[in-house]
Structure P
Amino acid sequence: MDAAAWQAPPMDVLGRTVPIQQFVAQTGRAVVALEHAVAFREGCVLALHLAVRREALDDSAWEGVVGSHYGAEPEGGLKFGVRFPDGSAATTVEHPFPGWARPTDKPERPMLVEAGSESSSDERNYRCHQRLWLWPLPPPVAFELVVEWRNVGIGQASATVDGHAVVGAAQHAAPFWV
């Protein structure tokens, strides 16, 4: 196992996709949807789609909404978390180490970290594909993905993820190099 496996998905492994296609939160102005998971032996990527309609927001408020996705406004900004039946949990707000961590340092389990995103916006809409890395691989039981994004009117909302399907798919992850 890579000493830094908790930080990001492996770059030299073809993960197995688990289709999910589930709304985590849906309002008249904003949507957060969990599209799929990509399972690896060390953990999984949770792939989300975010969409926001501008409606009647002025320029400053609109810039605040788009900026809140990137943590510019921690109070009302976008936050993700996972909760497991045993009571363990992790969020994208916490960081396991103050300052920089050495690759050999390991945090407490579980960890949920941002693993990349692509976004676009215009005068009326904002869209983003967000990826989260969950380490280690979840247990083979149902668990919750939790989201909160108060700047767009989303209080705490959650969706159930089939941990059994994710764990089963991880057995089919294939290394690039044999």
Structure Q
Amino acid sequence: MRLTDSPQVECEIEIAADLGRVWELVSDISTSVRHSPELQEVEWLDGAVGPGVGASFTGRNRNAGLGEWQTVSRIVEMEPMRTFRWEVVYYHDRDHGDPLSVWTYSLEPVEDGTRTRLRHGMRLGTARGPLQEFIERNPEQEERILDGRFARLRVGIETTLAGVKSDAEA
């Protein structure tokens, strides 16, 4: 995997709950905090009190390899019961304007509507951020760096999906 490949990761899970229940969970930014191994805290910005296109929120993240960092994300697509998408546009005291990454939840009904297929994924955006800067300093390790980061992201996404499933089916 290389940066020129536009790296992305997506995982899916089937949940024994209807679209409404799953949507309620994934459109609540605090749900990911309860389940993600990296995302530690979120807060709405600019007076927003809930999700909507254009609303922004801050996230505090942490992992053993990268330490702690803060981001600002902007919701760019919200189609109730179908799609919830946000872009990370701010990282560590720097507004990138363009997205550093794009995160998406996609939902679809399964069988008779009592089950939901939930997909959650991330792709690198067009902004140059810390990952790209690190790779520029270590170009001979690009594939190893990306493989490692995306493996960790996959585990985090799978963990988050399992948590959403548990919440929805409770």
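Nothing in this text is a laboratory measurement; each read-out follows from the coordinates by a stated rule. As the structure is a prediction and not an experimental result, all values here were calculated from the model. Cβ atoms are built from the backbone, for glycine too; each structure is taken alone.
Match the computed value -3000 of helix-only ellipticity at 222 nm (-39500 (n - 2.57) for each DSSP H run of 4 or more, over all residues; to 500) to one of the structures P, Q, and report its label. Corresponding structure: P. Hey, distance in nm of label points 7 Å out along Cα→Cβ at positions 77 and 109 derived from one of P, Q reads 2.9; which structure? Computed on structure P.
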